[in-house]
Every structure is written in structure tokens, then in C-alpha cells.
Structure P
């Protein structure tokens, strides 16, 4: 039985990316199904910071760990402290939970890159060599970053570094990576990206400052971003925003064109698919809180 088949047999409601990942690369995305939490965190909330019962969260995290162990003995999800920035951590077996970062990269088997979301976009990366994987938490702030450089650009630089080091393509000086490592375009051509569920383009209403954060980016990237915003008729200064569409533009600008998963259609929307996904925007005001689900990728 493959790892994907094993996960589906245990957790039929979880998502397993449909992409041509190389052997040894495994990925999943939990939903809100299969856990022990009570409303508004029912059922499989994985966030310790949202006001849920800590005992229930610990039990839910153990459910995820058990699923990982069933496919890769010894695998461990590393739960980050995500702060809507562009910080990246290199994971290994000793990386503690609560490490502050919004993205992670690993070449260590069993170190599971784990991103928690409830409207923000999880992005998974895999190199076709099967030697490097990464994951990023892309809310609008982290995705926009500054002057067209946000969390996806940041994690991809580290991802390139690890891929090129594995193939002996660059020299390392004092453990640092050159700002523009040679071979990055070759890495991009051999990179797969998977976009998970997020708030969809019919539900994500934003103000003019969010539009400006993307559309004022320099060059073609800013111009292209205008296609991801639709003005709300009769509501000055408000727009509907396609978060997954913005991420695709950023990935394509880096040379990553093998992009799978969220295509900005309704089934991927965390707000409208209430039975499957937690949504901070949908649930926090109405119910007083919302849980978090997770996208994971690992080697094993």
C-alpha cells in the first residue's frame, strides 16, 4: 500500500495532493474531520493558540502524528509559531515545536514541514530529485512582503540552496547563501508546487491597502496582480481578492510552473466549504473562534 493509500484509508476526508511527486516525497492536508474537539473547534483543531482545550489539541496532534508514523516510522510534524512574516527555518529531527517562522525547508527524512491555516494559503514544494521539500504559510501580508519579495520568494531561496547543495552545484561560505545562487532557474524548472485550501475569491473582501501591497510591486509582477482584484460595485475602496491566484503569479515569476492544487474554484474555499475547513473569517465573529487545519510534506 502506498503512503497516499494508507492516509486515505485512515482519514477519507483528508486531502492528499494529486501531483507527480517523486518516490519518497509524501504530503497531506488535514480537514476539520476526525478529531475530538468541540464547537467551534470541532473536530480536528491543531492550533494551540486559538482558545481550544489544550488536552483536545494534544489529542488531535497525536492523531496527525499517528497518521505520519503509519507511512513513515519516526516521522514528526513540527508545528511552527507562525507570525505572518517571511522567516524560514531549516528543519531537522531536533527542531522544536513553536519555532518562529512562516516557512520551512528540509532534506532530513522524517522531519515533517507543517503549516497551519484557516483562510491563509498553505504552499508545499517538492524537488523532482526527491531530496528537498518545503512548506510556506501565505496570508496576504506574508505573500505580499515588500517590493515583490515575500514569504514564497524567501522560502524558495532557501529551497534552492538546499537543492543545489545536495547536487554539489554551489560552494558554501560560512553557512550562508548567496543572494542569487547560481542554478536557481534550473531548480525552479524541477520544482513542483501544491496550493492548499484558502479563502476563495468570492469571499475574500479586502481594502485598497491590500490591493496596493500587490499591485504597487515593481515591474510586471505588480501589473499582473491587478487581475486578482475585482472592485465591489457600490462599495468604494473594497475589492474581492484571489489569494491563490496571487500565489500562482509569484511562483511563475520565480520560474516555478508545475503548480497543482487550488485553482481558485469553489471546492478550495475555506469560507464556503464549512463542513471541511476551518475559517477564521467565517467563524470568529459568528462563533467566537476557529480551529486550524494543517498541510504537511516530508521525506521518508
Structure Q
């Protein structure tokens, strides 16, 4: 599907089929949210626990549309320069020295300064790249890790689909990029940003969908093992864990179990538990819950 692929999707069902075709298995809510975001030209804000498929949705949308995915990974302290653009100072300095040598000291200062601020020395960060290279999918990952000031800056860029670079002028997107923002809800986002977006909360997949994801992601997993892993992981999520396992951890665990003979039994589960749980407190809680001891009687 080419860059106009999204325009060919006339229903959430067609979006679901396109995502399924690139390996992402959406539920009805995800497909509907993606369809509306594309049709209405609005950013899609996806919140949910880590491992529920938020980042993978953006990656799969780009693959299904046949456009580039541009990812902005947010972190504490991120600023506009890291997200938008910067100047390549070492190359500018080298260029200036070359000009001075060539001019043998008789360098026109104004001309030299003008030559320093061109595309040649511009370092385009993800936001600027998305504006220049649209149509594309812009993934703003973990926006909740950025601060309030950056959130306000991002809102302005997303509203205008343009940015002004003092030395070069305005850069405006030829077509608005498809924007997906993700948040693990470590803090509340401002209402202004939420109003600009369509919102969707992603839960952990239901048992049947997780079984399908396991079998799609790991062709060597038979239905029985996939069902056992999905059932057991769902029961782990019902415990008060520091980090409930997501789909990525389910896949890792199933892969580890395949390496151990493809059986989910108390012994193999205990030996491979580090593939699905990442905190000592969670390991201790699951071991103390008696869940592993019940695996011999897990439903098939």
C-alpha cells in the first residue's frame, strides 16, 4: 500500500485487515481509533500499561501505509533542540576555517556567516524530519516522560504542522504526518494536548487475542503451549506486581519454554521465570502465590 494507502481504508475493518497483514492483531477498539485518527487528521494518543502494544501500533501503521516511521523517544529533560533541529557546530567551524584559508584573511564576515546556516549544516531531529518528509508516521513515544514545557512546545508544532527556523524560514509539512503519541501514564498529560488528540486506552489483550499473538509471533508454538502461557500470564497480571508482564514478555517466555522443550510445567516455569518477570519482588510474589505449583493442572 503506497503513501495514499490510508485513504483506501473505508472502515475500521479495513484498517484491522491492513494491520493484520503486517503482523499486528488489533481488537475492534484499536482499529476504530486508528481509522478515525486517519480520517479526521488528528493525532492518536494511546495510553496504557507498558507492553500493551502502543509503540507496535505506530510501527505497524507505517508498515501498512508503506511510509516511513519517524520516532521521537521522549525522556526527562528533552528540549526543542533535541526534538526539532540543531546546527552541526564542528562542521560549521571546519567550514569557516576553510573559508578563511581560501580567502587568505580577507573574508567577508556577512557572507561567511550566511554560508554557515544552510541545509548543509542542519541536523534535522525527528519533528523537523516528520514535517519535511510527510506523509509519514510520527511516533512520539512516552510523552509522559517529558516535562510540561516540552508538552506545550509539541502541542504548538502539532497544531500548526509547521515550525520557523530563524536562519532558514518556515518549514511546513506538505501533508500532515500521521501522529501517534504513547504514554505509560507516569504523570497526567495536560488537557490542551488531550483535546488536540483522539484518545484510546490500550488494555492487555484478552486471552484469545494473546494466544493468536503468540502463535503469530512464534510459529513454533503449538496451540496448547500458547494457551497455557496466555492463561498463566493473565493470572500473573491479576497479582499486585511491580511490573505486570506485557505481550513482549509473553512472547519471550514462550520462546524460552520452546528452548526448554516446549512444556509449561512447574520446573520449566520456575527455571524460565526471568523471561517474563523483571523485578525480584515480582518473582517472589509469583513463587509465593502457588501459581507455578498449579501449572500441571493448567487448562488445555
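Odds and ends about this structure:
- At a computed 19.3 (Kirkwood radius over Cα pairs in Å), which of P, Q: P
- Comparison of P, Q - label where distance in nm of label points 7 Å out along Cα→Cβ at positions 27 and 163 is highest: Q
- Computed 21 for relative contact order in percent (Cα under 8 Å, 6 or more apart) - originating structure among P, Q: Q
- When Cα Rg over 2.2 N^0.38 Å, for residues 155-282 alone is computed for each of P, Q, the largest belongs to: Q
- Look at FRET efficiency 1/(1 + (r/R0)^6) of positions 187 and 235 (r between Cβ atoms, R0 = 30 Å, to 0.05) for each of P, Q: the largest one is in Q.
- Structures P, Q, by volume of the Cα convex hull per residue in Å³, for residues 35-90 alone: label with the highest value: Q
- Entry that produces -8500 once helix-only ellipticity at 222 nm (-39500 (n - 2.57) for each DSSP H run of 4 or more, over all residues; to 500) is calculated, selected from P, Q: P
Read-outs: derived from the displayed coordinates by stated rules, not from any lab. What you see is a predicted model; the values in this text were computed from it and never measured. Cβ atoms are built from the backbone, for glycine too; each structure is taken alone.
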